[in-house]
1. When distance in nm of label points 7 Å out along Cα→Cβ at positions 29 and 61 is computed for each of P, Q, which one produces 2.2?
2. Any idea which of P, Q comes out highest on distance in nm of label points 7 Å out along Cα→Cβ at positions 13 and 93?
3. Given a value of 3.4 for distance in nm of label points 7 Å out along Cα→Cβ at positions 21 and 101, calculated from one of P, Q, which structure does it belong to?
4. If helix-only ellipticity at 222 nm (-39500 (n - 2.57) for each DSSP H run of 4 or more, over all residues; to 500) is calculated from each of P, Q, which structure is the one that comes out at -2000?
5. Can you rank P, Q by relative contact order in percent (Cα under 8 Å, 6 or more apart) and just name the one with the largest value?
Structure P
Amino acid sequence: MDLQKYHRKRNFHTTPEPRGKKSGRKGKSLYFVVQKHAARRLHYDFRLEMGGVLASWAVPKGPSMDPKERRLAVQVEDHPVDYGDFEGVIPAGQYGAGQVIVWDRGTWRPEKNPLEGLRRGRLKFRLEGKNSRATGTWCA
């Protein structure tokens, strides 16, 4: 898990997105964030703190409050942990151009080893956030 792909896709002289670096944050609570992203097409970005970065997925139809409902999620590049606080407008001509707002945030708790689950393509977890009180299975 690293930020090389994230850094390659952005011009930090132009975009207000945080450059960020891999976090060494220690603590028992793992952070998650859902960001509403009005880019070329409106979608939501789901991010889980894992291995010092935010592992990230684009969710075209947005989140569902029903844990039994399945939604397509496309894994994208890891983002720095401080990206979870980012709200603003990514300028036209930049990767991901458009408005980003935080839609939900909170903590998440994996049911098993999250790195192993991610590697196997089946990550099980619980979310505790403002808009989410869900148990989920994430298939990446």
Structure Q
Amino acid sequence: MTSFRETAQAAVSALQPQERLLGLDLGTKTIGLATSDLTRQIATPRETILRKKFTLDAQEENIGLLVLGLPLNMNGSEGPRAQATRAFARNLAKLTPLPLIYWDERLSTAAVERTMLEADLSRAKRSENVDKLAAAYILQSLLDALRG
């Protein structure tokens, strides 16, 4: 079975030099978005959008690859959330020709929540930012793995 890292390396190596990656953190009501820089070294949180209003204008951002966080169980198995994420990906594939890969997102939201708590952000600010910061965390994790 191909690992997340091997899949990511193959997908990124197929990109044009100027193409960036778009990270997505799929929540039940919202989607957090983050993009890589042109050198594919740094992930930057972009926005959080409502799932029902989701459209993808990848040309504007010169996106060449979608990276969707896959919420695996701690033992690596896939539960209902992972299955829902795969269903979302199947529907998204009908809307865009862009390639999509999954990246293990275990503990991403917990890590982001902990960081926001340490920064003493209010509950409202944490709620407003968690998905886009989790998307950046997921994408940065992939970028770091590709370098490491």
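1. This value belongs to structure Q.
2. On the way: P: 1.2; Q: 2.2.
Largest calculated value belongs to Q.
3. P
4. P
5. Details: P: 24; Q: 33.
Structure Q comes out on top.
A short reminder: the numbers here are calculations on the coordinates, not readings from a lab. Note that this is a predicted model, so its numbers are computed, not measured. Cβ atoms are built from the backbone, for glycine too; each structure is taken alone.
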